[in-house]
Structure P
Amino acid sequence: MENKKSAFSTALKYAIITALAMFIFSIILYITGMYLNSNVNLLTYIIMLAGLVFAVKDRRDKDLGGMISFGEGFKTGFLFCMITGVITVVFSLIMMNFIAPEMIGEILKKAETDMINKGLPDDQVEMAMEWTRKFTSPIWITIWSLVSTAFFGAILSLIVAAIFKKDHQQLQQPQ
């Protein structure tokens, strides 16, 4: 009997690697002061997408002998995204509480400055900042991170599963 790895073990392996890469990238952004640039922060999503692609491809090519159904590809991808999301939340909480506790304050200050520069009235700026402060607490960051990871992870997993899907029928020659 062949000993096949589970989707979870493949997803876990790539999630750990990807989350570590994202954490290291976040520390580099913090050290260089580029973490306030939202365009540069989008690169973390590219790191996550790369990890997702590697996880599904590895599952197909190494674990399943070159075949993977759409459902199995989605399952592997979604597991990868959720595990990466959980690890990333833990790393983010460590970053915000121990490595860079001033980070949230600086992000809030930049958000307020951006709103003022857009010409928003003072009362709208104050109301927006009140809500922004509420949603930058550790509990809300955790909730929103996991919800957004589930949402975007599902979408990306659907796309990657469709791209990497390879069933037995696709390998048969037409007669």
Structure Q
Amino acid sequence: MSVNTIATKSRHTLSVLVKHNLNTFSRIIGIFSGKGFELESVTFASEKERGMARITITTYGDEETVEQINKHLYNVIDVLKVTDLTHKKCIERELAIVKVSTAKAGRPEIMMIAQAFKAKVIDITGDKLALEVTGNTDKVDAMIEVMKPYGIIEMSRTGSVALKREFQGAANIDLT
């Protein structure tokens, strides 16, 4: 097999505008499980317009696989629009809450690391800190990796939410 025939799997972020309907959500999840498509994360939330919702899906695959996913999504009755944000300028955020043990290091050391990631301390006890970090997936992953040696006790992540960036100028402005 030549190098040109090997398909490269890459991360794709899909923004799916739907009529607000939990059956639509379950049908979309069914596509991924039924067809064996990889699913990293999925978020579902109401949209500004009443009766509408946005589903953000993070998946892995080559271009052909993602094209198949798009076709299957458009076959779901209440799906109105699918946008692959992968090659577009977009705003993408994720939230994680991480409980870290303060037994191996003092709170000040962990709080300095949290500050470097612009994370917030949201709960504190004698032997634990709960931190809230928001940002792109790479930032959240990086903070989690840095906190592992201190002892992550518990963690919860939202998965990505994303929208197409409207500002298309030369500067990549991130206001966070």
Worksheet item: relative contact order in percent (Cα under 8 Å, 6 or more apart) was computed and gave 25; which structure, P, Q, did it come from?
Response: Q
Discussion item. Of the structures labelled P, Q, one was used to calculate FRET efficiency 1/(1 + (r/R0)^6) of positions 67 and 123 (r between Cβ atoms, R0 = 41 Å, to 0.05), giving 0.10. Name it.
Written reply: P
Item to complete: Compute mean count of other Cβ atoms within 10 Å over residues 27-34 for each of P, Q and report the one that scores greatest.
Response: Q
Item to complete: Could you figure out which one of P, Q the value -24500 for helix-only ellipticity at 222 nm (-39500 (n - 2.57) for each DSSP H run of 4 or more, over all residues; to 500) was computed from?
Response: P
Discussion item. Suppose FRET efficiency 1/(1 + (r/R0)^6) of positions 11 and 139 (r between Cβ atoms, R0 = 30 Å, to 0.05) works out to 1.00; of P, Q, which structure was it derived from?
Written reply: Q
Discussion item. Ranked on mean count of other Cβ atoms within 10 Å over residues 91-98, which label among P, Q comes first with the largest value?
Written reply: Q
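Throughout, read-outs are computed from the coordinates displayed, never taken from laboratory work. Not measured: the values here are computed from a predicted model. Cβ atoms are built from the backbone, for glycine too; each structure is taken alone.
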